[in-house]
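Right after this note come the structures.
Coordinate-derived values only; no laboratory data. Owing to the predicted nature of the structure, the values given are computational and were not obtained by experimental measurement. Cβ atoms are built from the backbone, for glycine too; each structure is taken alone.
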Structure 1
Amino acid sequence: MTTRQDPVKVLHVFGRLERGGAELRTLELAEAFQRDCVRSDFLVLSGLDGILDDRVEQLGGRVIKCRLDARFPGGFRRLLREGRYDVVHSHVHYFSGPILMAARLAGVRSRVAHFHTAIVNDRSDTRRRRAQLAVCRALLHRAATDIVAVGEGAMNAWSPRWPADPRCRIIPQGVRVDRLRRVERVRGRTPTVVNVASIQPLKNQLRLVNVLRRLVTKIPDVQVQLVGREVGDYGQQVRSAVASAGLSDHLTFVGEVNEPISLIASSHLMILPSLWEGVPCAVLEACAVGTPVLASDLPGTRELGRHFPHLQVLSLQQDDETWAAAAANLIRQEAPGAVEAEQFLARSPFVFDRSREAHYEIWRRSRALA
C-alpha cells in the first residue's frame, strides 16, 4: 500500500498581485498543478488588494496581506510557523534577501529567489540605496537555496559568474498552448499597432508617441492601441503628448483587459520601446501568435529574437524616423501563420510545460531535504 503524500506547500512573495508579467506567469504555474500536488499561497508585502486576488482564491490558495512595516518580522515568522510551508519562493528582486533569510531562520528548507528583470537598481542611485542593495544581495547569497531567472540578462544582472554557482538556473517562462488555440488570428484591413504594457515611464510610451508622428506619414491610416493600466500621472503625460501631436484619431487608450492575447493576435505589429525588461511576456505572446514585433534592443528581447524571426530589436539610441521606418516595414511584411508560429514556439525554450516541470523539480526537492 502506498502512502498518499501531502501537496508541496509553496508561499510566493510579491509586492502586490497586479496584472504584470511576473504575477500572471506565476499564477498560471500555480493553476497548472492539481491541488493534491502543489498548494500555492501568495504573500503580498504592500498589504493592498490586487486585481488577481480572486484567481488565487479560485485555485484554492490564500492571498495573505502582510504589510512591510515594523510588525512584519513577527508576523512573517508566525505565518511561516503556522503555514508549515515547504518552499518560500520570493519574486521581489534583491529584497528577496531579507525575505529568504527570515525563512531560513524560521526553518523553511527550500528558499527560492526569482529574478524577472535585467535591471540592478530601478531607483535613484544614492549612497544609501547602494548600501541597501549590498545588504540585500549579501542576505540573498547566504539564504537562497535556489536562484532562478527568466533569462540570461536577468541572471547576469545578479552575477556574471552565475554559471559557477550550482544554485543558479535559468527557467524561461512559457505560453500555455491552450491560450493560443483559443485565439482567432483575424487581422482587419486597417493597419493596427498594439502596445501591451502598463503605462509608466519604464515602458516608454512617450517615445512611442514620437515614433507614431513619423509612422503616420508612411502609413496614414495606422491605428495604435495602448493596452494596460495607467500608473501615476504618466498616463496623463502621454495623453497630453498625443493631443499636442494631433494624433488623437490614431491612438486609443484601451485600459486593462483580462486577456490581451486576442488584441495582440489581431494586430499587424506589436511595438515595445521599453527602457528595460526581463523577458517581456507580451512580446513572447506576440511571437507565439505570429504577430511581428519591434522592440527595444535589450537582453531579454535579444534572447527571444534568437528563436522568433518575426521579432526585430532596435536600439533606443536610433532616432524616431528609424523606428518608424522599421515599424512600417514590419506592418507591410507577411506575418507567420498560426501553424508556423506554433512551430517556432515548440522549438524554443519558451514552452510552458517545461517551465512547469522545472519549477516542480525545485519545489519537490524540499521533501528530499526533510
Structure 2
Amino acid sequence: MSFYAVIMAGGVGKRFWPQSRRTTPKQLLKITSDESMLALTVERLKLLTPVSNILIVTNGDQEEGIRAAVPEIPAKNVILEPEGKNTAPAIGLAALHVLDRDPDGIMGVFPADHHIGDVQAFKRYLENGIEAAEQFRGLVTFGVVPTRPATGYGYIQFHERANPDQPVYAVRTFAEKPDYETAQAFLKSGDFLWNSGMFVWRADVIMEAFEMHLDSIYDSLIVMREAMGKPVWDSVMTYEWATLRSVSIDYGIMEKAANVFVVKVDFNWSDVGSWDAVYNLMEKDEHFNVVRGDVQVSDGQYNLVYGEKQHIALLGVDNLVVIQTEDAILIAPRGQSERIKDVVDELERQKRNDLL
C-alpha cells in the first residue's frame, strides 16, 4: 500500500484580486509567508510521502506557474483538466492516476491554499485518517474543532467513535454554511466540526462510490482509464470531460455515502478565503495594522496594506484593506472583502482580460 497526496490547484481565488489572476491564482501567491501557498502545502505533505507520490490537479492556464512554484514535483505528476468541473470530476481523474500506479493505493485530497499552524499535528491526524481508510474501507474527511460560530465554513456532525484509540468518528450529516444563529447552535452542541475539505480514501473505494452515486461520471472515468497510456488518450479525455457535469465531491458523494468517517482535528486552521482571513492570521504592529511592502500608516489602526511598487501612505483611516499591484489598486472596508469577487465578476462582464 502506497500513499498518494493529491493537491487540488485549479481555483482562481477571485477574492484575492488584484493579486490573484488567471495565471497567478491564490495558491501561487505568497500571502502568509515568503513561500507560496502551494509550496507550503507541498512541504507539509512531504512529511507523509515522497514528492514522487505528490500529484497536482490544475488547468492549462496555471500549468506554467504551478511548475515554476514547485519544480521538485515531477512533470508527470501535474495532471491537467481540460476545464474546471468542480471537485468530483477532478478527484475522479486523480483516482485514475493513483490506480494506474498502485491498484491498492490510498489517496489523500488537499486544497492547495489552506493555512495549517501545526504541521506535526497535521501529520499525526493524517496518519489516523490513512489507518481508518484502510481499516474501514471508508471515505474519511477531516473536521476542525470550531473556535467560533463561523458562517463561512460548512459543518460536519459526528456521532459514535469508530476507533477507541483514535479521534475517528462516524459522520451523522453534513451541513451547508449556516447563518449566525445556526452556527451558534452548532458550536453549543459540541458535535459539529468545520468541514476542512481534506479527504483520505483508497482509490478503489472512491471509484466504487462514483459508481454508486455518480454513475454517469463513473462511466466516463472507466472510458478514460482504458485510454490511459495510449495514443488516443488526449482525444478520449477531451471528449469524455466535456460530457461531465460539474458537481462537488461533498454534494455528489460524501452527503450520500454510508461509509463516511471524520477525523476530529484540533489545530490552527484556516481556508484563507479572503483578505480578512489573511488579516486575522498575520502578525500585527502596535496599532493592529498588517503591512507588507513600502507602507506608511499614520494615525490609523486595524488596516491590512500590501504594496508591490509605489510607496503607500495611509493617514487617519481605520479598518481598510488596501492591495496594490503593478496595474491595479483595491481599497475596501475590512469585513467586506468577500465582496471582491463581485469586482472580478464585473471585470469579466466588461471583458477586461488585461485585469483578469
(request) State the single structure among 1, 2 that was used to calculate distance in nm of label points 7 Å out along Cα→Cβ at positions 83 and 299, giving 5.4. (result) 2
(request) Figure out for me which of the structures 1, 2 the number 1.54 belongs to, where Cα Rg over 2.2 N^0.38 Å, for residues 163-242 alone was derived from the coordinates. (result) 1
(message) Quick check on the output: 19 is relative contact order in percent (Cα under 8 Å, 6 or more apart), derived from one of 1, 2. Which one produced it?
(response) 2
(request) Compute distance in nm of label points 7 Å out along Cα→Cβ at positions 11 and 267 for each of 1, 2 and report the one that scores greatest. (result) 1
(request) Supply the structure label, taken from 1, 2, corresponding to helix-only ellipticity at 222 nm (-39500 (n - 2.57) for each DSSP H run of 4 or more, over all residues; to 500) with the calculated value -12500. (result) 1
(request) Could you figure out which one of 1, 2 the value 10.9, 33 for Rg and Dmax of the Cα atoms in Å, for residues 195-250 alone was computed from? (result) 1
(request) Have a look at 1, 2 and say which one yields 61, 51, 36 for Cα extents along the principal axes in Å, as calculated. (result) 2
